[in-house]
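No lab work stands behind these numbers, since they all come straight from the coordinates. Keep in mind that this is a model prediction, so the values were computed, not measured. Cβ atoms are built from the backbone, for glycine too; each structure is taken alone.
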Structure P
Amino acid sequence: THHISVDGEGTVQYVTIEVKTIRPGLPSFFIRCNALDFNDLKNKIGRPIRILEGITFHKTRTDHFLEVFRETVEKNPTYTLQANQELDTCIGCMLMEPQVKLVKSCNNSQCTICYCRPLWCLDCMAKWYASRQDQDRPETWLSSTCTCPVCRSVFCVLDVCLIIK
């Protein structure tokens with residue numbers, strides 16, 4: 001089930017999840033969580049989650065931006081990983097393998113070269129970028145800049161390149 005509740009100036013959506021165990025003799029149980037935390041929960045569980053027909057998750061302004069950020073990055077030039085270069089896990093979520101590298105590809109004179117190795121998955125880089133923008137002016141986010149979370153070099157969305165192995 002899903003419910004919308006008033007929370008301060010906005011609204012928050014909660015989902016109630018029925019967990020069915022695969023072990024005989026253990027009863028099913030329910031958990032309730034904020035819909036914004038559902039994807040994190042889903043990533044950590046690592047098991048299939050079936051969402052019933054008719055259940056919709058309402059998107060936040062940031063969620064909408066993350067979709068546009070991903071679509072934009074997919075159109076950017078790519079970065080080919082060197083043969084001897086190994087990837088750890090994303091230092092943002094510690095779950096995914098790094099998926100992006102900051103490579104100056106734009107004509108913006110404010111943007112600088114980032115010498116960091118690939119450290120971030122696409123979602124974590126998008127969330128970092130969104131968190132560094134003027135929250136009252138979302139219409140400027142795509143045309144703005146941000147700093148690398150590690151070395152603080154300045155980059156824009158056009159400088160975020162997907163990694164090719």
Structure Q
Amino acid sequence: MGLVLATGLLCGIWTFIAPLVGMFSWAGFAGCTTFFSIGTGGGRAMGKAMLCNTTGVACGMMILGLAATVNIPNEVAVFSGVVTCLMCLLGKVWPIDYTPGIFMGCFTTFAANGQWVVLTVSLLSGAVLGFLCAELGKKFSSWYQKVVPENVAGVTHEEWKSSIKK
């Protein structure tokens with residue numbers, strides 16, 4: 001429950017603040033999603049999300065740049081195919097070995113119409129947002145454990161947790 005509350009609070013604040021400082025709120029959520037989907041949490045997941053999303057933005061810009069400069073039939077489709085192969089290969093290389101994060105950065109580049117600077121800042125901020133949600137969620141859970149007595153209405157925390165798993 002701590003993570004739920006922290007995520008709701010911080011994501012609400014993010015949605016309010018991001019446009020005020022010139023960022024894409026939706027791209028921040030893409031960075032946050034990458035952080036959480038990595039599944040390990042902590043600073044390493046934040047760093048990996050940042051690296052993978054940034055690599056994806058570079059791949060997206062490569063597609064857009066090649067398509068704009070090389071005049072061949074169906075250039076966007078051709079370069080999308082070639083760079084997609086590259087992204088899959090890059091997803092095998094540490095520390096960017098999380099292919100969905102690379103793809104997230106790439107497709108958001110198209111959604112941002114190639115505005116890669118504001119997109120990258122928004123994605124990086126989103127990874128920080130995810131990290132902060134996780135950390136504040138831990139704090140909220142810790143505070144809850146201290147504030148709410150162990151045995152409320154004759155039910156311990158462990159009994160309550162096991163009853164909702166059923």
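Points worth noting:
- Parent structure of the calculated result 13.4, given that mean count of other Cβ atoms within 10 Å over residues 56-63 is the read-out and P, Q the choices: P
- helix-only ellipticity at 222 nm (-39500 (n - 2.57) for each DSSP H run of 4 or more, over all residues; to 500) from the coordinates reads -7000; which among P, Q: P
- Relative contact order in percent (Cα under 8 Å, 6 or more apart) - structure with the largest value, from P, Q: Q
- Structure (P, Q) behind the derived value 0.40 of FRET efficiency 1/(1 + (r/R0)^6) of positions 104 and 144 (r between Cβ atoms, R0 = 30 Å, to 0.05): Q
- Among P, Q, structure where log10 I(q)/I(0) by the Debye sum over Cα atoms at q = 0.20 Å⁻¹ as derived comes to -1.16: Q
- Mean count of other Cβ atoms within 10 Å over residues 120-127 derived as 22.0 - corresponding label from P, Q: P
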